[in-house]
Structure I
Amino acid sequence: MYRVDEFRRRFKGAALITDEKNIYYLTGFTGEGSLVITPSRALIITDFRYVEQCQRQAPETEMSCVQANLTRDDIVKKVLIDEGISELFIEDNVLTVQAYNRLSQKLEGVKLSPIDDTCRKMRVVKSEEELGYIAKALSITCQAFENMLGQLKPGITEKHARAILEHEMALCGSEGNAFDTIVASGANGSLPHAVPSDKIIQSGELFTFDFGATWKGYCADMTRTVAVGNISDDLKKIYDAVYTAHMSALEAVKPGMVCKDLDAIARNYLEDIYPGAFGHSLGHGVGLNIHESPAVSWRSDTVLEPGHVITIEPGVYLPGLGGCRIEDTVFVTQDGYRDVCTVSKQLLVV
């Protein structure tokens, strides 16, 4: 994994990369540090804890270690002086004001400018290697969910259910959770981002799980809503509506589809049955971050293309009654899509 040369082809100038996900994407280094890219050099600046790790993971990149009397900004200054560079581009959405002020004082006479979205544009279309990592993360996610189902029963709490699921993901090989696991049962299901609580799971409820494993730094994202015992006709109607919306949008995924039009397929269907109950976007991009480009929302004019990885996750949320969401992470292919999630989307009863 070495993409510095591609970055240079796309971006002309000297850049200081401080987003750790971008550093990993460009060099393969997963530790803490910064990356300086100039027309002729690529230098990772880190500390003693990561020296050997950096040498192993990023052998194609220079490495410099901070010392008690040598800061990151000192090293950056020397690089710029050596190469006669008077403008440095920074990730202004990552660098704190405090860090910016320190850097500005150290680099007196150097213009600090915001970097463009070169890294974002590079990351939005996944390589075959990246798709393989996401597919592996999704495989772990699906297997963990299947393993958990037999352990769910009325009487345990939402927190307990989360612990079972996350334990199973770890046992299946996940490097860590892609995000904070969402677990919501009964009336809590009307909260799209519910935090697992001490609420006890009861028969007759819908139970939503939104979770994901990671592999080689790449994320998975999946949501399933299951029935705990027999549920009411009203809850079954909610599930059926979300399932239909999900499948309709999923089957429309293909290159050339405009994201806001894809969103409208699910949104218009659900709005006719449950007005105002589907308030978030249909989906989002997935990669090194759990939320990245492209956005699949009513505001997005992005046109899907092969290599995009997106979620399809319509939901219905009715305060006092509960809610339902069904989500898969899918790959946009040359002629449609590939759905890597293997867990059934039909209503599962535990």
Structure II
Amino acid sequence: MLSFITEKTTSWDKLKAEKRPIFIYGMGDGALKIMSVFKQKGITLSGIFASDDFVRGHSFEGYRVHKLSEVEEMVDDFVVVLAFAAGYQELVDRITDIASRHTLYVPDVPVVDVGLFTYDYCIANEQKIQQVYDMLADDYSRKVYANIINFKISGNIEYLSSVTTPKSEIYKKIIKPHMNDTYVDLGAYNGDTIRELLEFTHGRYHALYALEPDRKNFKKLNKFIDGMLNVNAFNAAAWCVDRELPFAAKAGRQSAIAANAETMIDCRSVDSVLDGKSASIIKMDVEGFEREAIWGAAQTIGHFAPKMMVALYHRNEDIFELPLLIKALNPDYKIYIRHQLYIPAWETNLYATT
């Protein structure tokens, strides 16, 4: 069982055993999470560096922020730990170049919740992980699945670069949008995914439903859809039932339901929003609450089998719990997994079709 998982030593254990100086590349929330694990595991941090554009006499958590060139002048041989996300080619190329000159690790820390993704974690969930692997619809999905898991354990970016699929290929070969689709976008942000979809249908569709909880993002979404016909936009979060929940508004895409937030937000289920009408494509990228959103679309999934596009990277368990849930709700689905250009393993998504 789990013969496809070849990495057994975590990036954290490798860093713990390092004799060379270790430098974190990047600042912000990612660096704070990594530094917290360093402290727990007794990993020594030698310093921090950032891209040249961000180095203007900054300090971070008591460390002076250097340029990479400054670190290279000070230290002959050192280890780099990436602490931010890279989602466009120029930045990925820069990181790949650093990896060609220095030992680079990209430790996996969950976007939401706590806990580390380790080989022991995989063994503890062996049956579910193997079940997902066995039920995937094609060999490439199995390769992607194996590589993502091995990356999450090892922090080696080569596992990602060898299974990166262009977004256009996913649309053309798996989702195959049509001009008469009813499209439901959960976590619609500013309409970016709607825009992508309509590029393949020449702007044609039957109906659009968009849920976006963050008020600033929703304002941008409304600007994008202004003048479009048969569009239903809701300033609401996707959930399993209709209710109100506390919500933390943050910059960009990071807003999410949070127990300790003071602001309340409307939550809607897909089944409630559609009210018995069909959907042909549902996209879910709801910052770690995909499971609740899937349950909220259970009737739609069971009766109409819409094509599904679901983020698999917010919580450690998403990589196996979400495929199993969708397959349980509609056994007719063929499940695919693809990874788009991104470091770390964000933009690893499930695609379900019949």
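Every read-out reported here was derived from the displayed coordinates using simple, explicitly stated rules and does not represent laboratory data. Keep in mind the model is a prediction, meaning the values are calculated, not measured. Cβ atoms are built from the backbone, for glycine too; each structure is taken alone.
Observations on the model:
- A value of 3.1 for distance in nm of label points 7 Å out along Cα→Cβ at positions 60 and 292, calculated from one of I, II, originates in structure II.
- Top of I, II by volume of the Cα convex hull per residue in Å³, for residues 116-235 alone, largest first: II
- Which entry (I, II) yields the derived value 1.07 for Cα Rg over 2.2 N^0.38 Å, for residues 12-91 alone: II
- Identity of the structure behind 21.8, 72 (criterion: Rg and Dmax of the Cα atoms in Å, for residues 84-283 alone, calculated), options I, II: I
- Structure from which 21.1, 65 was derived, Rg and Dmax of the Cα atoms in Å, options I, II: II
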